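Structures are listed in the sections that come next.
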Structure 1
């Protein structure tokens, strides 16, 4: 097998150089990474890469930047294990191994000319940012755009400079709520599901994209169905324990599907056919 085929099949690891880092919260750290020669990652929103550190291990990390960003890409890593903890010790100039991108991302061609409702909870904002910035970079290709963001507390919010700019835009309805406010928080308090009923959409021409913790999906889907959005126009990204990224190890299997290859992005009607409880 040639090196090109090895790369395309996902087995070969490329060296990613860290261009910039930023501690965003107590648990989340931002990384801007370039591939050899500054080549593009060529990902779709919703895809992920396998990130490795020699002698420590490998883990799947969602891509947070838009495909419109060239020559580098963004990751946001939560310190939640051995590999991610080691990544938090890395800084500009260090390197990591990169395989991918993997998985089925969001087909942005389906969304063109449609109303877009994006619902992100917690760390789901990290991959959703890829789609949000893609839509904003190609704003004329879409009708109304709504972004609903839910966080546990104000301190858990990410990309504050970007979201502050989104709040000022006239061509974007951006709303953020927190489960629990603090003395300085002047925004909404409550579950993200409370934001959905008041969003003005045309159901037949609306695609809803939902990314967040599994516990929120059932309740968000209920609200979307109450707004008469068709099942095949509700797009979800699933969290599964992915190890290989190429559909070989079986850790992420859902019935006959592999989340790392057939997902992580599915439509609601696809998940119902798989009898997948969400």
Structure 2
């Protein structure tokens, strides 16, 4: 396998188990009285972040040795490889704040970026037993998980038509702001679902919500996998002005964005 020809079924076959193994390790640590450290940007980091990232890096280096990897904890330590048109984005534990609070909205995130666009992605929520996958740029599925193992068959994911009784928005549990509230009010949103981590993209992709606006800081590894899933489910992620939301930005830092199913705004 080279970095020029991507075998997406092969990636799915290999990386499902990678995500599950990472989730099992995360849940082992979740059950303990773990220590919380803080990075230079004041964000929390735990042994679960570091252990899950080691598992993911091990497997990505094995199956795609020529594709560079941008991973959150490696990047925080200053280990940022040069990237070209194809690279991996890894957030081994998105929603660490929820994890530390013993909440359930945290996820394992693995995304492949090609020419600025996420084309493959896995979002696994081990405490919720849900896995969401963009198997390629146009095919999204979800699976149930039990005891860290896949349960049953893949089910297709697709964004929904906006219900006649109103729009449901999903918003951050930890990062709500006045600009988000103003945007939701302008849309006439009738229901707001609180969620943490990249689950917000996946709830829109699964037809459980309609739109997720973000007017706060994120990094590309926070969004790549969820963006891939939403795109493949028929949704979109754009800049607030409607232009494409691209990857490989300076310092891998995101601007504001709107993750959308079928809402007209």
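Worth a mention:
- Looking across 1, 2, the calculation of Cα Rg over 2.2 N^0.38 Å that yields 0.99 traces back to 1.
- Mean count of other Cβ atoms within 10 Å over residues 41-48 from the coordinates reads 21.8; which among 1, 2: 1
- Taking mean count of other Cβ atoms within 10 Å over residues 201-208 as the measure, the highest value among 1, 2 is held by 2.
- Structure from which 2.0 was derived, distance in nm of label points 7 Å out along Cα→Cβ at positions 129 and 233, options 1, 2: 2
- Source structure of the calculated read-out (helix-only ellipticity at 222 nm (-39500 (n - 2.57) for each DSSP H run of 4 or more, over all residues; to 500), -9000) within 1, 2: 2.
Any read-out appearing in this document is the output of simple, stated calculations on the displayed coordinates, not a laboratory observation. None of these values were measured; they are calculated from a predicted model. Cβ atoms are built from the backbone, for glycine too; each structure is taken alone.
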